[in-house]
Structure P
Amino acid sequence: MDGLYKRGWNNKQLNVLGSELEACSSSQNKNGIVTGFYRDNCCNTGPDDFGLHTVCCIMTETFLTFSKSVGNDLSAPIPEYNFKGLREGDRWCLCALRWKEAFEAGNAPKVILRSTNIATISVVKLEDLKKYSV
């Protein structure tokens with residue numbers, strides 16, 4: 001399974017554990033943040049997802065500060081995209097390469113394996129994801 005998003009009836013993607021991919025966040029989360037490349041609150045992916053937004057993470061201040069320091073300020077609101085900015089505790093489908101970069105720098109956020117797309121393991125080792133799983 002490559003994790004690619006297949007549109008249509010009952011075409012579910014898999015998580016890194018080999019079972020059906022679960023939602024990363026709910027539409028009723030406290031900040032109204034909608035995550036996922038397809039804004040479906042799942043870390044689904046497809047051929048148009050060049051950033052591979054497949055790692056379901058729980059944001060931490062450490063990670064948000066790191067991300068800002070490398071040029072991706074996820075805590076800043078972007079009103080034109082109805083994005084309120086992320087805060088500690090928010091769940092977010094993070095790009096696999098950004099997670100790997102943060103992991104290598106010792107700043108990776110926690111990972112929810114049931115909600116992390118199997119496509120992630122084309123970039124990140126499963127054993128590394130497990131070290132940060134909740």
Structure Q
Amino acid sequence: MKTLKVIISKTSKGVFAHLPQVERYVIARDSVVKLKKDLRKSLRFHIDGLYEEEREEWMDEVYDFEYAFHDIPSLIEAYSEFINESNLARISGIEETLMHQYVSGAKRPARKTLERIENGLREYANELRSISFDYE
């Protein structure tokens with residue numbers, strides 16, 4: 001099964017995404033939730049419209065998606081039910097006022113800062129995976 005990378009970015013009116021593995025394909029929606037919901041059907045429509053010589057072998061097989069965020073605002077929007085900028089600041093060890101500047105777009109984080117945020121999220125996810133209940 002092929003895993004396709006979906007790069008999501010925030011716009012003034014919603015979000016858009018592109019897939020580096022699929023030339024000339026872009027999807028835009030009001031929210032990340034709607035984008036993720038419509039992605040498979042939209043991509044299938046795009047693939048069905050390609051000329052035979054433009055198609056790749058994986059396009060007729062089962063594929064899955066991996067989401068990558070181009071910016072912090074799109075990440076916050078995608079997971080707003082579970083995380084906000086204050087939580088993200090705490091998880092990643094970044095000052096809350098600085099995180100607010102990243103979320104509002106006033107500042108753009110450096111690559112090292114983005115890696116710090118990723119690592120913080122992964123550590124938090126690992127901690128959540130380790131949770132269990134004692135049924136005795």
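No lab work stands behind these numbers, since they all come straight from the coordinates. Nothing here was measured: the structure is a model prediction, and the numbers come from that model. Cβ atoms are built from the backbone, for glycine too; each structure is taken alone.
Data for the structure
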item: With relative contact order in percent (Cα under 8 Å, 6 or more apart) derived as 31, matching label from P, Q; result: P
item: For mean count of other Cβ atoms within 10 Å over residues 51-58 computed as 25.5, the structure of P, Q it came from; result: P
item: Mean count of other Cβ atoms within 10 Å over residues 43-50 from the coordinates reads 18.5; which among P, Q; result: P
item: Among P, Q, structure where mean count of other Cβ atoms within 10 Å over residues 35-42 as derived comes to 19.8; result: P
item: Structures P, Q, by percent of Cα pairs over 22 Å apart: label with the highest value; result: Q
item: Entry that produces -5000 once helix-only ellipticity at 222 nm (-39500 (n - 2.57) for each DSSP H run of 4 or more, over all residues; to 500) is calculated, selected from P, Q; result: P
